[in-house]
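So, here's a batch of structures to check.
Each value in this text was obtained by applying a stated rule to the coordinates, not by laboratory testing. Worth saying up front: this structure is predicted, and the values here are computed from it rather than measured. Cβ atoms are built from the backbone, for glycine too; each structure is taken alone.
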Structure I
Amino acid sequence: MPVRRAVCPGSFDPITNGHLDIIDRASRLYDVVHVAVMINKSKQGLFSVDERIDLIRQVTEGFGNVQVEAFHGLLVDFCKERDIPAIVKGLRAVSDFDYELQMAQMNNGLSGVETLFVPTNPTYSFLSSSLVKEVATWGGDVSHLVPDAVNRALAERLTKP
């Protein structure tokens with residue numbers, strides 16, 4: 001029987017409980033889930049790509065079927081190189097769907113890769129990495145929004161002079 005593979009792409013700066021929920025659910029549907037951390041050289045992240053990969057590996061190690069790596073360029077090329085036929089994306093709101101549908105249609109047209117949309121757990125419907133960083137920067141408590149390892153990394157990063 002062939003191995004069923006999917007990819008969960010994103011910048012994950014940092015990974016949130018919302019991201020983790022989607023990865024967890026994908027890991028129960030597929031034999032191997034690749035978490036593809038986007039490299040955007042024009043955008044300075046709070047965490048380096050290597051730090052993000054390390055944090056994601058820490059918080060997904062219990063799943064047993066998640067592989068984490070960086071990618072640069074087109075997601076469909078990442079998929080072709082690894083024989084991944086499906087992209088799994090979480091949707092928080094209708095506004096996410098409008099953008100993601102266009103991307104899904106483009107990706108399918110370029111390579112035949114399918115996109116599966118997973119509705120976000122309502123608990124995380126408002127959650128984004130940008131919001132987490134903003135709240136944490138101002139000293140707000142984000143411990144219920146991110147895994148413990150990420151919360152510690154945020155506290156360390158944002159309290160350095």
Structure II
Amino acid sequence: MRASTFRRLLNLWPPFLFNSIHLRLLAEDWSEARVTLKLRPWNRNYVRTQFGGNLFAMTDPFWMLLVMHRLGEDYYVWDKAAEIDFVAPGRGDVHAHFRVTPPMLDELREAAADGSKVLRWFETDVIGDDGEVVARVRKQLYVRLKPRLRPSTHHADVPRG
């Protein structure tokens with residue numbers, strides 16, 4: 001699926017649509033994404049700031065999606081763990097930017113080349129319109145070559161019976 005089509009569909013996905021989360025940019029090569037969470041009366045918390053669950057939801061799928069598409073079909077890519085640190089109240093709209101660089105991908109490919117599972121943390125700041133950091137989100141991804149591409153554990157000189 002083209003990134004532009006996926007962006008449109010994700011913006012209609014109920015958890016994003018009904019919580020005012022908008023994927024503003026998804027690069028056609030899947031290297032970058034920009035997301036905005038608008039503060040609305042129906043998505044704020046009791047003290048009228050951004051609801052923490054929405055701050056996390058706006059960041060949730062993007063590292064996995066970007067890495068998955070950039071690495072291609074030869075790898076499994078899954079979310080493994082996540083952390084969020086609420087730094088300051090989000091009193092207005094907030095934004096997050098995700099960018100997968102060639103060195104990140106090279107590191108993952110190299111670490112997974114022997115067939116091992118790779119666990120790597122990715123970090124994103126959620127920034128308010130005023131430039132203040134509202135939250136810091138960390139996502140750990142699991143990356144592994146698919147079985148058909150893993151180096152064989154059998155030696156060619158294994159006796160045949």
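Just a few scattered comments:
- Among I, II, structure where mean count of other Cβ atoms within 10 Å over residues 10-17 as derived comes to 13.6: II
- With Kirkwood radius over Cα pairs in Å, for residues 2-81 alone derived as 13.6, matching label from I, II: II
- Structure (I, II) behind the derived value 0.05 of FRET efficiency 1/(1 + (r/R0)^6) of positions 18 and 114 (r between Cβ atoms, R0 = 25 Å, to 0.05): II
- Calculated for structures I, II, Rg/Rh (Cα atoms, Kirkwood Rh) is largest in II.
- helix-only ellipticity at 222 nm (-39500 (n - 2.57) for each DSSP H run of 4 or more, over all residues; to 500) derived as -7000 - corresponding label from I, II: II
- Test item: relative contact order in percent (Cα under 8 Å, 6 or more apart) calculated as 22, pick one of I, II: II
- Identity of the structure behind 7.6 (criterion: mean projected area of the Cα convex hull in nm², for residues 50-145 alone, calculated), options I, II: I
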